[in-house]
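I've put the structures underneath this note.
What follows is calculated from the coordinates using simple rules that are stated; it is not laboratory data. Small disclaimer: the values here were computed from a predicted structure and weren't measured. Cβ atoms are built from the backbone, for glycine too; each structure is taken alone.
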Structure 1
Amino acid sequence: MQCLYAINRDKSIIGGSHSTTQVYRDCIAKSYELYLFNVLQLKEVAKFALRDEAHRKGKHLPSEFDKNFTAKLYTNNLIQSIVKDHGFNMAVAKTPVESYISEDNTRLLYNEFAKTDEYKAYLKNPATTDADHLEILLFLFKFSVTGEIFNDLMDDYFANWWDDKSLVIGAMKKTIKSLPLAEGYVEGLRPGFDTVTEFGEALLEDVLNSDVELLKHIEPTLNNWDAERVAIVDMIILKMALSELLNFPTIPTKVTLNEFVEIAKLYSTEKSKDFINGILDRLLKKLNQEGEIKKTGRGLI
């Protein structure tokens, strides 16, 4: 949807070797980079505990808390499984995300986190288990992602942060709960061929190539509403949904309707949800009457 909207607003986005498909693939790659950066930033904040330990131990008059302080936030085997994960390190090396890590930002994130009662209680626990490490790492991520420092950092480097935030947060929680990482875990979260190519690219190309035909189906359902007056995002959503209904036989009609109404909620106007829902309902009835909807597969007929 975002690619179609960008192309609609600026045709010069596509030109030379930069095809529609490449624009789309670049967007997918950015989402994965965003995930990698979040894992890397979590590791770097945890690593700052080493500096904290050295600073406390180097004090002329260390407190009892300073004397007992350890960098277990970083030295525990859960975080170390990320540090030593070859697949993760290789994936990071293929992207620019390492260059986005700032020592100042990492220090600020750690220092704010270090003030929390949860971290202090974790440090005072003399017999921390993997469950304790897991709990504090989840808290560290949640604490970071809800803070101004972290969100400003995301805004600086990732234009897709607010679009992909919920997706990345879900993936991060899943990753932390899966620690210590199994071999190939991070690579396994890379968007798959069937999702990106067989579905995503196919949908993108179909909407672009069938634009006139899709509009011909949509216009009669607008109830005398001029198609040119329909919001651009709403029209793109309608065309994408119609493409799925007509040309993706393995996707249930109910799934298509629900998904695109949800997209309208996120990206369009306040009234768009009801508008999209109404038009798609009319389209589905019309297409069913004309025998145009052909779904195949278990549970779809």
Structure 2
Amino acid sequence: MFVSYAPGYFVDIGDAHVFPMRKFPLVYERLVSDRVLTPEEIVAPVPARDEDILLAHTRDYWMRLAAGQLTAREIRRLGLPWSEGLVTRSRLATQGTLNAARHALADGVAGNLAGGTHHAFPDHGEGFCVLNDIAVATRVLQRDGDVGRVALIDCDVHQGNANAVIFAGESDVFTFSMHGKNNYPLRKPPGSLDIELPDGMTDAPYLEALREYVPRALRDFRPDLVFYLAGVDPYVHDRFGRLALSLEGLRRRDEFVLRACRRAGVPVTITLSGGYARDREDTVEAHCNTYRAAREVFG
């Protein structure tokens, strides 16, 4: 199982920031030390190319982002302090998702130890999302003739608003988002299938909803590739989640989604997406559990 990761996934934004940037090296280190992944399975990406980024983002946004010319308002909306390191990190993570998708098409499953930045719009970033890695990867794969139909199974607690907008009206991309009804973003543009969940939802009803909708989406849409946004912010102790899943419930969620993809014969690319537990250790463990589940399902 090939997985994308590079030391450049971490950029110092200060430990006081609510975005847990240190989770990326910590997840990598734990997966390797626990032998969930071998060093040979880690593939370091190079930065994504301009021409690929411009398939999903406007030239104005990308050029100003790269040059450090975003306005103060745009940086506040992004939620992360601008730096050259942040731009490089975003390019690396974007290429990491594209590389993982190509490995998944060859091997059935692959992942990126970052990515799932579903709040990055063509002309701006928001919600800690700078570049939309999945939109870029989808556009590149379609341009190159590697895939026709792509499905996004988004289980981050926040609706994938940018993906809903980017792929609106496109019959060859299916955007499934299962998210908190009362959570960010306030305005939720409709995707192909949006499942809105009440505050405080626990493991059993969450998994029941998942079992109802995911196999149906795979059966009816018949994608050539799935991007699985395995956000762990539905966790009960997440700062921003408002749901109440346990660590075991999250792992069962991952196992179900991945097993559904395997049973449908659809390659799947895993991305981390969000996770903001009050105890960073819980976030790291939950993300690692996603890859433990992938090992269990795919061997």
> Which one of 1, 2 has mean count of other Cβ atoms within 10 Å over residues 119-126, as calculated from the coordinates, equal to 13.8?
Replying inline: 1
> Can you say which of 1, 2 returns -13500 when helix-only ellipticity at 222 nm (-39500 (n - 2.57) for each DSSP H run of 4 or more, over all residues; to 500) is computed?
Replying inline: 2
> Here distance in nm of label points 7 Å out along Cα→Cβ at positions 135 and 279 has been calculated and equals 3.7, so which of 1, 2 was it run on?
Replying inline: 2
> A value of 46, 43, 42 was computed for Cα extents along the principal axes in Å; which of 1, 2 is the source structure?
Replying inline: 2
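When distance in nm of label points 7 Å out along Cα→Cβ at positions 55 and 223 is calculated, the result is 6.3; to which of the structures 1, 2 does this value belong?
1
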>> Suppose distance in nm of label points 7 Å out along Cα→Cβ at positions 7 and 95 works out to 2.5; of 1, 2, which structure was it derived from?
In response: 1
